[in-house]
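What follows is a group of structures, each given as C-alpha cells.
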Structure P
Amino acid sequence: MTAPSDTSRDQARGVPEKVHRRRWAILTVLMISVLMVVLDNSILNVAMKTIAQPKPTGLGATQSQLEWAINAYTLVFAGLLFTAGLLGDRIGRKKVLMGGMALFGLGSVLAAFSGSSGELIAFRALMGVGAALVMPATLAILVNVFERDEQPKAIGIWVASVGLAIAIGPVTGGLLLQHFWWGSVFFVNVPVVIVGLTAMMLLVPDSRDPAPGRLDPLGVLLSVVGLMLLVYGIIKGGQLADFTDPQVLATVVAGLGVLALFVLHEKRSDHPSLDVGYFRRPDFSAAVAAVGLVFFALLGVTFFMVFYTQSVRGYTALQSGLLLLPVAVAQLIFAPRARLVVERLGSRAVCVGGMLMVAAALAGFLTLGTDSPIWVLEVLFFLQGCGMAHVMPPVTVTIMQALPREKAGSGSALNNTFRQLGGALGVAVLGSVLSTAYRGGIEGELARTPGLSDSARRSAGESVEATLTVADRMGPAGRPLGDAARVAFVHAMHVASLSAAAVAVLGALVALVFLPGKGKPAAGGRDGERTEEQRESKEARR
C-alpha cells in the first residue's frame, strides 16, 4: 500500500505538512512575543517610584507624567489593535508581526535611555504601536498553523502565556531594579526581540487573506478615532476618580458616537473592514463580552492589590510581585487543559463555572484585613487564576472559530481590543470606586489630626500612600493616622472587590444565557463554511 504523499496530507489537513510539523515550535515563538508585549504593560508599575526620583537615579517625573508614561502605551495599543489586525489580513501576518517586534524593540531602547519624562512618554507610545501590531498577529498565525481540532489546546497555551505575563511583570521589574538602573525594565526587551525576530524568520510562515477586497480607509479612521477617544475618556475618569466630570463624559460620549458611526458605515459598506453581522450571533457576542468582563476583574483587582500588599502589609515591590504568582501558576496548569473540560461539559457550563469561580475569589477578598494570614490571599489568587483559565480559552476559541481563517487577524483584533478595553475599564472604574470609598473612610481621621492645613488634608486624602507619607513625617504622633489609613484602605478594597465580583457574576449570566450548551451547535455555526473552505483549499492546491 502506497504511503500518502505530503500533497494528499495537505489536502486532507488544510495546513501544509511542513508547517504542521513545526507548529509547536511556531507556538513557542508566538508565546515569547505575547509574553514580552503583555509583560511590558505591567512592568512599569514597579519602576514608577524610581523614575519619580531626581536625576541621575530617575527622571524626576511628576505623578501626572508617570501616569502618562503608562497610559501612552495603553492608549496607542488599544486604539490601533483593530487596524493592526486588518493590516495583517491584508499584507501578511508574519510581516506585521516582525514589523511590530522591530518597532517594539526600537521603542524599548529609546525608552531605556530617555533623558526626560516627555521623551519617555513619546517612546512608550512608539512601543504601543509595536505592541498593537504584534498581539493580533500572534493569534491569527496560531489559527493558521493549527488544525481546528488542535486549536483549543493551542489557544489554551496562548491564553496561559497572557496570564503568566501579567503576573510576572512586577516580579521581573523588581528583580531588574534591585541590580540595574530604571531603564533596564525596557532594555531587557532588546535581546528578546533579537531572538524572536531570528526565530520568526526561520520558523513562522506567512499568511493573509487571499481576497481582501478594496480598502476601507473611512472605516479604519473611525475605528482608530473612536477607540482612542473611548480609552482616553476611561483613563481620564480613573485619574480624576470622577466619571461625571464634563471632560470625561464628553470624551467617552464622543468615542461611543464615533464607534456608532463606524458600525453604521460598516453595515452599509460593500467592502467593510468588519462584518458586523458576526455580532448577530449570540455565542460570538457573548464570548467577546466575557473577554472584556474577565479582564475588567483581573486588572482592576491587580491594580489595588499592589497597594494592599505594599502599603498596608509592608511587602517590597519584588515580594508583592511574587505574591501574584499563584494567578499565573493556576493559568499555566489549567488553561491548556480547559479544552478537556469543555469536551466533557460544553463551553457554556465551563465558562459559567469559571466566571463564578472568579466571582467567589473576588468576594473572598472581603475576608482580608490588615493582618490576615498571607496564605489566604495566595489561595484566593490561585482560585481567581483557575477561574480565568476556564473562561478565556473557550471564549477565545469561540471568537476565532467564528471567522474563516483568512479573517483571523480581524477576529484576533476583536479579542484583544475587548480584552484591552475591559482591563482599562477595570483599572479606571475600580480605581475610582476605591478612591471614593477610601476618601470617605479617612476624612474623619484627617479632620481630627492636628497641624494639617486644608490643602494638606485634601492632598493626604487622595490615596493611602499620600496619607502614610503624611503620617511618617509626623513621627510617633502620626501612628494613629497611619493605622486609620490602613483600616480605611481595607474597607475601600472590600467595596471595590464586591463591585468586581458583581461584574464577574454578570459575565456568568451572559455566558449562561447566550453560549451554546453541550452538544448544541453555535448559532450560525461554521461547519458548512468549514467544509467549503476545505474544498476551496483542495481546489487551490490542485
Structure Q
Amino acid sequence: MNEFHSPTIEYSLLWPMLVVLGAACAGVLVEAFVPRKARFLSQVVLSLASLATAFGGVVYVATQLTSRGDGKAFGTVAAEGSVAVDGPAVFAWGLILLIAIFGVMLFAERRLEGGVSAFAGQAAALPGTSDERRVSERGLEHTEVYPLLLFAVGGMLLFAAASDLLTLFVGLEVLSLPLYLLCGLARRRRLLSQEAALKYFLLGAFSSGFLLYGIALVYGYAGTVTYAGISEAIANTPGDRGLLLLGIGLLAVGLFFKVGAAPFQAWTPDVYQGAPTPVTAFMAAATKVAAFVALLRLFDVAFGAERWSWLPVFWVVALLTMVLGAVLAIAQTDVKRMLAYSSIAHTGFLVTGILGTGAVVTGDQITTTTAVLFYLVTYGFVTLGAFAVLTLVRDDAGEVSTLAGWAGLGQRSPLVAGVFALFLLSLAGLPLTAGFTGKWVVFAAAMTADAWPVVVTAVLTSALAAFFYIRVIVVMYFAQPRGEGPTVAVPGFLTTATIAVAVAATVALGVVPGPVLDLAAHAGEFIR
C-alpha cells in the first residue's frame, strides 16, 4: 500500500508571490465591506504596500540563491517541481513588480475633466443609459481595478516561474482574466473599450485552447508535464516524434498570442486603443516580461533538446513580426495604435534574441537569457513612460490619441513634447538611449547562432520604424494645429514620478547600461 506524502511548499522562496495574491483577495474584501468613500484610498494603499513588500521579498530571495562557480545565480525548483525559483525568474519578478507599482500610480491619479476617474464608475451600466449618466454625475470610483491588477500581477509572477505545463496554464489564466476585464472599463468611449475587451477575451480563449491541447499532446508523448521530465523524455525516447512536434506547435501558438507575435497579433492594436490608457501602459510593459520569460523557459528547458525542430519556426515568426509591425505602423493615424504596432515590431526583436538559444557562447559573448532580460527592462520602462505621457495630452473631447491632434504640442508644452520625443527615439533605437542598447544585445545574441539574415532584417526594419517615430516628432514641433491645439493636463505627483523614473531609466540604460547588463548576466540561465 502506497504511503501518502504531504507536498512540500518552500514558502521562504514563494512568499513574495503569495503576498501579491493575498493582497488581491484582501482587496476583494475591501470592496465588500469598506464604505464606498473610503475604498479608493484603502485600495491604493493596500496595492502599493503589498507590491513594495513583495519587491523587498524578491530582493531578499535573490540574496538567498546559491551561486555557481562562475558567479552566476542558481536556484531551485519549488512546490513539488512546479515553480522554478532561479535567477531569471527572480529578475522577472522584480521587473514585473516595479512596473506594477508604477501601474498602480497611474491607475490612482488618472483623472478626466471634472475630476472623475478614467475608469467606469459602474461597469455593468450600458453605455449611454440613464444608469451610466447617474453614476458618472456622482463621480463614483470603480475601485475593483486594484485587486484585478494584483491578481494579474500574481498570475504573471507564476507564469514567469512555471516549471511544469499545468502551472504554466494556471498562471496564464490568472494573469489573462483580470486583463480582459480591465480593458473594458474605460469611462470614455465605452463601446470601443468593451469591444476591445470582447476581442481580447474571445481570441485569448482560443489561444488558451490551443495551449491546453498542446499540453495534452506533449503529455501524451512524454508521460509527464514537468519541464525536466519532458527534456529527459526527448533525450531518451527515439522514434516517431509527430505527437511531440504537434504539441510544441500548439504550445507555441498559445504563447505567441500572449506576446503579440505575428501571425497572432491581430488583437494588439484594437486592445491597446480601446483599453483605458493606464491599463494599456501596465499591460504592454508587464505582460511582455512574464510572457517572454515563460516562452524562453519552456523552449529552452523543456524543448531544448529538440531546438533544431522549432528554431526555424522562430526565424519565420521573428521576420514576419518585425516586418508586419513596422510596415503597418506607418499607416496609422492614431498614436495608441501606432504604439501598438510598434509593440509588435519590438516583439519581433525579442524573438530575434531567442534565436541564440543553444548556441555555444565563448568569452564575452552575450547569452540569449541575458539579452532578453535586458531588452525587457529597456522596453518596459520606455513603454510605461510613453503611455503615461499619453494620459496628459487633451483636447475638448478628452484624451487626444489622433496624430493630427498632437500638432503644435511642442509650442504649447515643450517639456512634455520633449519627453515623448525621447521615448520615441528610444523605441527607434537611437544611440545613447535604452532602445539602442537593448537592440544591440539581442542582435548580438542572435549572431552567436549565425542568425545574420534575421539580424540584417531587424536592422532594416529598425530604420523603417524610425520613420513613423520621427513623423510624430515632426507633427509635434512643426505642424500647425487646428484651432487652439492640444492642451496638457497638469500631472500630479504620482504621474510625474512615473514619467521621471521612465526618463531616467531611458537615459541611464543608454549611457551606462553596464550595471543592469551585469545584473541580467548574473541572473544566469534557467535551472533544469
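What follows draws every value from the coordinates through simple rules; no lab data is involved. Here the structure is a predicted model, which is why all the values come from computation and not from measurement. Cβ atoms are built from the backbone, for glycine too; each structure is taken alone.
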Check the numbers for FRET efficiency 1/(1 + (r/R0)^6) of positions 182 and 318 (r between Cβ atoms, R0 = 25 Å, to 0.05) across P, Q and tell me which is largest. P
Given a value of 0.94 for Cα Rg over 2.2 N^0.38 Å, calculated from one of P, Q, which structure does it belong to? Q
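Of the structures labelled P, Q, one was used to calculate distance in nm of label points 7 Å out along Cα→Cβ at positions 198 and 454, giving 6.5. Name it.
On the way: P: 6.5; Q: 3.7.
Corresponding structure: P.
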Distance in nm of label points 7 Å out along Cα→Cβ at positions 166 and 350 computed as 2.8: which structure among P, Q? Q
Relative contact order in percent (Cα under 8 Å, 6 or more apart) - structure with the largest value, from P, Q: P
Of the structures labelled P, Q, one was used to calculate distance in nm of label points 7 Å out along Cα→Cβ at positions 38 and 470, giving 5.8. Name it. Q
One of P, Q was used to calculate mean count of other Cβ atoms within 10 Å over residues 190-197, giving 19.8; which? Q
State the single structure among P, Q that was used to calculate helix-only ellipticity at 222 nm (-39500 (n - 2.57) for each DSSP H run of 4 or more, over all residues; to 500), giving -26500. P
